[in-house]
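Next up, some structures in structure tokens.
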Structure P
Amino acid sequence: MERRDVRGHYDELAAEYDEHWVYGPDYVPWMSARIAEALRLTSTDRIADIGSGTGLFAREVVKALQPSHPILCVDPSAAMLRRLGTPPPAGLTPVVASAEDIAQGRCALPYEQLDAMWLKESVHHLPDQAGTLRGLADRLAPGGRLLVVMLPATIQYPLFAAALTRFEELQPAPEDIVGHLQAAGLEAGFGHVEHELRIDRDKYCGMVRARYMSLLSTFTDNEIEKGIEEMRAAHPEPVLVFPDRFAFILGERRGEDA
């Protein structure tokens, strides 16, 4: 099995990242609205998008929220953050740092405490999920909220069989993340949201070839090509239709008067 470091994977993908993640015109606005809704964001919140990548979702939140404090786009890949633009859009502040850097206090932030933060599809990259989430929880102000958005333990993507199997081997369970947040002193629970995706089959095969999911970076070029052949045989239809289901895990720190 071929393995690449996570930062290197996203550095290589940076130039094409937005193209691969914008499944359709309504996907990013839909997901951004669900994040803002789950976190009960207000315009005065001090907010961080941990593992923001190119800021796809933070940009949408800024448009809707018009925050008085810039949203911090935190990512270890400077190449990804450069896609925000120079200078970055109003309402966004890039921070080159990993979740571990923030959790362990190795990176100074513009805000002493945060009112809300989210991690979208990045928690599985954390080598020490419990320790990092505990450190992030410690950065929350009283009443602060931490949202983990992640795929469930199984997915219904039209990927090749080996990729789906490997996903199940590597993906943490949402229940475990709830437990980590509770151990960090937060009140936590989770639910699911679902969005139907419709993607041109050739485009999706191109996304797989580009390894749009970090999971796919564990396969060799030859394995990817064989996998795409398998996908084409299993899905002759020109447009792929499948559910994109996410676990939304919310942890909340009690307010001082609670």
Structure Q
Amino acid sequence: MTPDLAMLRDLVESTPEIRRWPGSGAPESWARAAEARVGRLPASYRWWLTETRASRVGHVDVASLADPGHVAEADDALTAGWRLTGDRLCFANEPDGAETFSIALDRTGGNGEHPVVRVDGSDGSEEVVAETFAGFVSVQVALLRGLGDGPNPTIAELWRSTPGVLRPDGLTVHGPHRFSEANAAHDVPRLAPHWVLVGEDGEGAGLFMRRHGRDRTSVHRLDLAAFAGSHPGEGGSRIEADGELVTTDLLVWLGLLGGGPAA
């Protein structure tokens, strides 16, 4: 999936745990100089480096770009010699060094992004934690928000690539930075405790999925004003009875995986 950079910007600007310094990102010339040393950067990481001055997500330090004329003096810069080892570019690390995060340069998706792997500092074992750099940031924010991998497997898969989706027609799938806020605003935990509001269609209706149970792939659309009229605990029944089943595969329906976008 191609990361939605508008949603990535919204995540960065609305997440206090992402440390940002005043000012804009690194000059384009710095990005080109870095790519001359480490190879072409994934688009979402390049955006992060040139559009923001962010250097930490929660307790994870993220490498930045340094003035090409002083690269040798910047051990925390992306171009520091120790960061590129074979086809692994280490761009983030825990302060104690117990875990590091690397871009797997040998695995490229059709969108020019690369998966992110977590490397265990004790034995060097790897685990894929995100499909893109934007997904890495999204997953970190989800963990900071107490959302784990995501409210259900489908949304967890989405967040590993992009921090939500905003389509030109106004349809939105919430990222981890907006998820709890949106569900609280519509009283979903009280009215439909086994469901979650994963997005909105841009025309006043919500997109609902189950948090629990066997069917956690179906997406139901229901007018949010109608949902608000539910009694506590009965919102799920109203979603099923009065809502519209729009898809059993959200990512395909959005046009993010195979198939085509929703009509």
Notebook entry, point to check: Here Rg and Dmax of the Cα atoms in Å has been calculated and equals 19.9, 65, so which of P, Q was it run on?
Noted result: Q
Checklist line | Source structure (of P, Q) for distance in nm of label points 7 Å out along Cα→Cβ at positions 199 and 247, computed value 0.6 | finding: Q
Check: One of P, Q was used to compute distance in nm of label points 7 Å out along Cα→Cβ at positions 135 and 183, and the answer was 2.2. Which one was it?
Finding: Q
Margin query: Can you rank P, Q by distance in nm of label points 7 Å out along Cα→Cβ at positions 39 and 191 and just name the one with the largest value?
Written below: Q
Checklist line | Structure from which 22 was derived, relative contact order in percent (Cα under 8 Å, 6 or more apart), options P, Q | finding: P
Item checked: Of the structures P, Q, the one that -10500 was derived from, the read-out being helix-only ellipticity at 222 nm (-39500 (n - 2.57) for each DSSP H run of 4 or more, over all residues; to 500) -> P
Next item on the list: Could you tell me which structure in P, Q was used to calculate distance in nm of label points 7 Å out along Cα→Cβ at positions 111 and 239 as 2.5?
Entry: Q
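Values quoted throughout were computed directly from the atomic coordinates according to the rules given, and no laboratory measurement underlies them. Computed from a predicted structure; not experimentally measured. Cβ atoms are built from the backbone, for glycine too; each structure is taken alone.
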